[in-house]
Structure formats: C-alpha cells, structure tokens
Structure I
Amino acid sequence: MLFFGDAEHATTTSYGNVRWSQELFGIPAQNTWVYFRVTDFYLLRRTESGQGLLSWNLMMIDWADLFRQVGRPVLPPAALPEGLVLTAAANDGVPAPLSVMVVGRNSTEAKLAAEAALDEWVNSERSGKWIHDDLTFYGPGGIGRATSRVIKPFREAFADRSVEKDMLFCEGNYCAACGKLWGKHVGTWVGQTASEKHLFLRFGMHWRMENGKVREGWAVFDFPGLLKQLGKDFFEIARRPNQIPSLTAA
C-alpha cells in the first residue's frame, strides 16, 4: 500500500493474502485464505563507497486482526468497523507514493503535521491546525477504521502519557514514525482493565498529508507486547477455541 523513505530511513505498510495451511503458534491450520497487515521500518547506514546497508529493522504484524478473521479473537470487538484497510486515496501510485509524484511537495510542512498527529495520542486537546476535519484513520484489530472516536479512549485509559520516537521521517507529503507510547494504565482499553502499571505500546504509524494537514493515517500496534506486560500470553489466548473476549470495547 505504502512504500517510501529518505536518505537514512525507509518504511512499508502493506498486507499479504495467504492460505493458512500449517500450524502457527500452536493454532491449528485454518485451511482458508486470510490476509494479514504488516509494517516495516528500516534504518540505513552509509558505507565508504556510498552504498546504503540496512542496519536496523522493526517489523510488526497485526495479529489481532488475523485471529479475528478466523474466529479466535484475542481482543473484544472494536467500537468501529474492522478489517477494511485501503491504500492512499490519491493518484500517487501503488505502492504510494511513486517518488516522481512527490518531488517538490513540502516535506518540512508534512513533518510538522506528522509530529502533531503523533502528539495527539499524548496531549489532552485536539490540534485542529494540523488535523483534517475529514481524517480517515485505519487502525489495527481491536481499534478499527475510524474518522473519529479513536484517540479519546486511549487518553482516558492512560495517564501521564508520553511518546518515545525511534524515527520520524517524510518523503514529500507522506510521513511515518515508529516508537513507543507510554502511560499509566488507569482505565479499560481494548478490553484490558486498569492495572495501574506504567506500560508502553509499540507502534508503527503512517500518514498522508493534504494541504498541510493529516488527511489519512494507518497504524499497527504491538498488542502481544502490551499483553505481556499485563502478565498475559496473547498467543495462548488465541489458542483457546471459541473463546470470546469481554465485550468491553475501546
């Protein structure tokens, strides 16, 4: 869906269609076609010859959505529709953007908007200056596809929020970031009741800007890592057949 970068970074967010024909994490083969969302972030290191070598890679798969598809949900149903994730709603190529299409587009302004979009998760107020009124957000399993009602539940469930950025970069009007969202777990979120623990949520996010504002966003979260901090085994829950999580939705 998306593939872009700069001189030191690169990223993709996409999905694959596969037939689940073998056991996975102790879960029996489903013998059906499924799709899975995946995101990657890469750090490049320049050599003396001027070549770029990959020196770091973060890869995350939307396991919550994959298990939801086959009737083994780990998280409760989202308050908003799940499952549909589209590429950029712009004629910028597939995967977007073709570099030739974004030459000359303001990446400095786009980066400011991306910073604001990321800060939305930890701030207490909405930054209308940088966020489009008709924003479309494609969240992972447990969050859903949304134009609203996404960030507020997270804010209500986590106090003392902060963001730790591993990288944030842009190519033209397309931007991406990965890192960790931190906060004290004081309320229910994606079915997980308050633990009063200081937790982190690893994220990978992508944005497309339009007229200097965030018009579309895509996100994948490391829910297995989050549940591990709560003393739970994400994949063990998925191994339980016909286990329906609490209907407390985000």
Structure II
Amino acid sequence: MKTYESHEYEYQRMQTKGIKSWDLRSYAWEIDPNDQRFLEDVFAQPWTPQNGKVLELGCGTGPLLRMLAQRGFGGVGIDISKTAIQMAKEQSEGNNITYHVGDICAIPKEMRGKFDFIIDGHAAHCITQLEDRVALFEGIYTALKPDGVFVLMTMCAPVQRKLFSQLYEGDCVVDGSIYTPVNSTDGWSDARMIKGNPYIPTRRLEHWKSILKQLQQMGFTPQLLRVNRYNEQEAVSYLNAAFTLK
C-alpha cells in the first residue's frame, strides 16, 4: 500500500467524531485563509475562467469544490478515500459537483482536455514518490483545456527544523520528505528503515523553486505565485501558484 492510501483511516476517524473536513481537525476553518485569499486573487486575473468545469484532485470532503460551485462552476472531485467521498456527497447535495473514488496519480484518459479549472488543494505533497508525482502532473496537463488554469497549493521547503522537531514529534525530514514512524514496514510499498526503526514517507517537501522548475519543464507557465515561508507557528513553507499552458 502506498502511504497516501492511508488517508482512508483518518477520514474514518473524522466521520466517527463528526469532523466535517480535514482542516477542522485542527483549525476553526474549512478552507485556509491564505488559500482563500489566493483564490480570490486568481479569480481577479483576466486569464482565469470565471465558470465552467472544475476538477479537484484530493478533494477530501469537498469544501473547495463547494466554494467553487458558489462561483458558478460545476465539475468533479476525486479522492483515494471512499469515506471522504461519501462525506463529500452528503455535504454537497444540490451542488453541480460529482465525486468519485480514485487515484489522483491515474487521472482517467476520458478526462483529457475536459476542464477549465483544475485545483490541487494540498494533495500533491502527500504524493512522495517521484514517478507518482510525474504521473500526477502529466495527468493534470492532459486534463486541462488549452486556455484553462491549474492552481497548486502545497507544502514545500524551506523548513525550520528546530520548530519542526517540536511540532512534529516523532517525525523526521529525510531526503526532502517527512517520515512518520510505523510499527513495521510490512504492507507499505515505500517504507524504509531510519536509524534502525521503520518509517513511511507521508509528505513531500521539495523546495518551491524546484517544484516550479519541474512544472515549467512539463509545459506549465506560472502566472501568479505566493510563498508563505515558515514562521513562529508553522515549521514548513507553503506554495500557492496558478499556471496556464501558455
């Protein structure tokens, strides 16, 4: 099992506790205020479609899609977690959004060129293996219309390592990924031993400049960029970026 598939267990826990979305586990909001402000800035640009068909990858329980539906978009949400998709459907009745269980690293070929707007709201950093990340971004490229927009919201480096060790107790950063301890490497396709103990990679922390370079090499053109560097409360940095194919 790949580590991003384990999100199903967290969504099962959230469902049991009545927690409606991922951020509400720790915060008072469903959508991060920085992400919301960035999206408002994206929609203020002349190159951004104001309606049409949207695809969210790693949609979770759908808060971003519901916000986009209020702006006039219809479309599709995909998540690896069947529990997340069930919760999204329950919370999104009446919206022009459909939800599907699926692997975001294997976007169906029938979605080629179908979407005016594609958003990755904090899913890409859960994809830790290079070949999976390449498959993800290639799928996005082919699913986007020629005049469409792709928005990426992701964890990234630089990292404040001293604060990280305090906030992420037990985890460690090795080779650009966050590793989390597990009881055994059995059943995990990407587990490794670190200092004699079993760990799995749970988040990818590439430097934001490296992420931009990779996407540009694949044919994406950055149009709007915001980097929220680590601070006294947050040990990792975050990249918000909007791309076109021109």
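Bear in mind these aren't lab numbers, they're just calculated from the coordinates by the rules spelled out. Note that the structure is a prediction, hence the values are computed from the model and not measured. Cβ atoms are built from the backbone, for glycine too; each structure is taken alone.
Brief remarks follow.
- Ranked by distance in nm of label points 7 Å out along Cα→Cβ at positions 89 and 217, structures I, II are led by II, which has the greatest value.
- At a computed 11.5 (mean count of other Cβ atoms within 10 Å over residues 17-24), which of I, II: I
- If you line up I, II by percent of Cα pairs over 21 Å apart, for residues 33-176 alone, the top spot, with the largest value, goes to I.
- Test item: helix-only ellipticity at 222 nm (-39500 (n - 2.57) for each DSSP H run of 4 or more, over all residues; to 500) calculated as -4500, pick one of I, II: I
- Among I, II, structure where volume of the Cα convex hull per residue in Å³ as derived comes to 125: II
- Origin of the value 2.8, where distance in nm of label points 7 Å out along Cα→Cβ at positions 25 and 41 was derived from one of I, II: II
- In this comparison of I, II, the computed figure 0.20 for FRET efficiency 1/(1 + (r/R0)^6) of positions 169 and 225 (r between Cβ atoms, R0 = 25 Å, to 0.05) is attributed to II.
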